[in-house]
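Engineer: Before anything else, here is the set of structures, which you'll find just below.
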Structure I
Amino acid sequence: MSNQQRIGARVLRRKPIDQLTHPGSELKRTLGVGHLTMISIGATLGTGIFVVLGEAVPLAGPAIVLSFVLAGITALFSALSYAELAGLIPASGSSYSYTYATLGEIVAWVCGWCLVLEYGVSVAAVAVGWGQYVNELLHLVTGLRIPDVLSQPPGAGGIVNIPAVLVVVIAMLVLLGGAKGSARTNTILVWIKIGALLMFCAVAFTALKAGNLQPLFPLGLAGMSAGAATLFFSYIGFDAASTAGEEAKNPQRDLPRAIIISLVVITALYCAVALAAVGAMPWQTFEGTEAALSRVLTDNVDGAIWPILLSIGAVVATTSVVLTVLYGQTRILYAMSRDGLVPSIFAKLSPRTGVPFANTVVVGLFIAVLAALVPLGSLADATSIGTLFAFGLVNVAVIILRRTEPDRKRSFRVPFSPVTPLLGLAFCLYMMFSLGLDTWIAFLAWMVLGFVIYFGYSVRRARLAVPGDQ
């Protein structure tokens, strides 16, 4: 076999499903369906509704509610595909592992590289939003604010975003204590933020003015689509349960349930909150508002206590997102490291807690630096495009496995396949092309960097053998 043929065989090699299903993992199986559902809700709920809403409303106007519906439908098609594959291949690598079994190593690398972008950058983005709500809460309670020089990144009037660094470090320390303890902490935080959003809806609906919802499409259908593309960031995380495949007690049964339940809960809450927000405050006044929900209550509802309670809920909500998405990032790198595609340090487990200790510290510190120095908007859009690409690959993987492994037992099956996965792929492509040119340039630059790393390091160090290798 020539050198070119050997390289071609390596990049196209597929990992057998049995190796993914029984990977010899040392991770501890401690998580039930409740924990898994709360991981997905914790990783998702709050990201967009507390942080990105202020940027998306000016794009769509009152149609922002329909933007959430469109983004939710897009997520649903992919969620169904995730549910089937999570039950079939309960591995820590999420869609990286699924594409390794179906589309080959080079595509799995691209998917994993997109997931690094999705999880890592979204943690940083939410950490930036956390800092905004901490500042808002401090102002509501004391009348003071953290100076911009210490709470904003360069280019936004500051030098370093210290609050954003703080929340990432806190989440990192919680994760180092072990998966079960982290899951319990997250469950408490999730219930608090669901309560905060229900409180917001109850209060904001008292200030609803029908005129604020008219016209419904002031910026046209294109505006609604642009809003949906930006808001898709707020659905990132529903797949977080799939990264816990090797820590779930009964992954084949519980992972599909957790993914579907979490998405239904999230979509219902998002639509209710968005309707309450644009009904209470004219959509034109949302621009430049990162702590949007708090401002809705401050400017449009009587009673100083409501914005304070909402800001507390927002701080809790974004803390939960940072915690669970950081968890997902470390497990994806764990799976890639075990396969040899990234350095072995990311797969080394602590003998005491059973968590990837060095992995968590390295990732946590890198994301802390990112959160300290990069503005929110750039982070959110870069995350969306990486996520949509990975989701599209998951839909393709379902179609391929239905043909190559038709008899393999599935605990959940996507209804109306292949139509449903094809619709999921189409929606992902549509949303990707709704994003701006700057986002595409950043994404392509990230992909070029990924290919340099793959061909310079990973392709020769991958542990999966190919014919002709010694």
Structure II
Amino acid sequence: MKINLYIKNILTLSAVLFLVSCEDFVEVAPPDNKLVREEVFRNENTVISAMNGIYNQLFLASYINGSSSSITYLTALSADNIKNIRTTNLDRLQFEENEIIPDNEYNYNLWSSAYNSIYLVNSFLEGLSEATEIDEELRLRLEGESRFIRAFTYFYLVNLYGEVPLILSSDYTNNALASRTEKEQIYNQILDDLLMSAELLTDTDPREERIQVDVFTVKAFLARFYLYQEQWELASQLSSEVIANTQDFELLENLDEVFLANSKEAIWQLSPIGRGGNTQTNEGNLFIHSTLLPFFVSNAIEDDFFQGFTNDDLRLLHWIGYNESLQEFFVYKYKIWNSGDFPITEYSMVLRLAEQYLIRAESRLHTNNRNGAIADLDIIRQRAGLDLIADINPNINDSEVLEIIMAERRKELFAEWGHRWFDLKRTDKATDILGTHSQWEETDLLFPIPSQERMKNPNLSQNLGY
């Protein structure tokens, strides 16, 4: 009991120091955390608990946790999958209309929470580098996990905002006035962190649940990174390595089981345990239309997107619900709207196996392997209960295959991590498809740098169009 209390006290104090947010760099004097850091990183139990604290904190971080300020939700509004059904929240309407103003509160929460996580990781890595009294294998594994989280976060920041400050330390003085960094340098840092993470982690590292980063988490995200960079061979290679791990991963036939905690389709998830109290996912709470509190319903599936599903598509039957009173369809991948029950039955999905088949299909197509691309595509379609391309259209050409791949990505990955928004951007289709919005401009491809940040940091320039 005394040991547990000691760990709890140390972690509470260190968490206070860790969680000083980036937006407070100018106003708050740097805390004297040297003593606390030495205590935390002197003991293996406290170091592990500090890493677990970072995982728990991720579920509280707006950008990653599936809440109304998350990448998942805001980019779904900015693309053409989700719509607002309430007109009273002007900040949310701005995302749907692609008319985000720089002082938008949701945009600010997204940005600041991402940098808070980066600060957390930077502080942890600095303490870890001085942890000479803990097991070296443990130290390297934790470094790999934390480097991945930093790379993951910067990947989204640069894809959402373009050039952003590249912050790699917890130095308050420098961070407070950091200017924006060229995208190439940021991508190089992301790749360095991911490659280092892949080197430090092994497939024998212990992982009790899928909320902990392991080497296959890194490989899966590297596959996505290379896809976005159009490095098709590398994307195909990494996705193949993940797919080949049939001991740990499989496509689940029952679509209602995909988003369960520790689902075999999950590569990386986040647990609501870090929030305390309620145990449902933020996605479930946000997307499901509650019959008990209908005035909380804020969003629904876009009509055009819904019309793209055929009646025999199992994703339509299992992942889309219908609200009779509103006559609107809603996202129903998660089944629990509100819960305080234990054990927790649903975790927020971050990376899953189905995406890896779609990454490999696209990569194979771009490397003159049309048959391989169709084979991967058909695996996804077969699970969805659809006819196989190899059977119904054996003479299909490359452009038609690519069109189906993008359509399947939209149907398979909707309301997950902004896939539709980023797919439209990286394939240069955003203006063609979203240009029907009356006020759409090419500059809407990037979100604005929050004015709240620019007021505190005169070195932060603004994106064009804002």
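Engineer: Figure out for me which of the structures I, II the number -22500 belongs to, where helix-only ellipticity at 222 nm (-39500 (n - 2.57) for each DSSP H run of 4 or more, over all residues; to 500) was derived from the coordinates.
Structural biologist: Working: I: -22500; II: -15500.
Value -22500 for helix-only ellipticity at 222 nm (-39500 (n - 2.57) for each DSSP H run of 4 or more, over all residues; to 500) corresponds to I out of I, II.
Engineer: I would also like to ask the following. In terms of mean count of other Cβ atoms within 10 Å over residues 89-96, which of structures I, II is highest?
Structural biologist: The maximum falls on structure I.
Engineer: Let me ask something else. Using relative contact order in percent (Cα under 8 Å, 6 or more apart) as the calculated read-out, with 20 as its value, let me know the right label among I, II. Before the final figure, lay out each step's value.
Structural biologist: Values: I: 33; II: 20.
That value comes from structure II.
Engineer: For FRET efficiency 1/(1 + (r/R0)^6) of positions 161 and 417 (r between Cβ atoms, R0 = 35 Å, to 0.05), which of the structures I, II scores highest?
Structural biologist: Greatest value across I, II: structure II.
Laboratory data are not the source of any read-out in this text; all were calculated from the coordinates shown. Given the structure is predicted, the values throughout are model-derived calculations rather than measurements. Cβ atoms are built from the backbone, for glycine too; each structure is taken alone.
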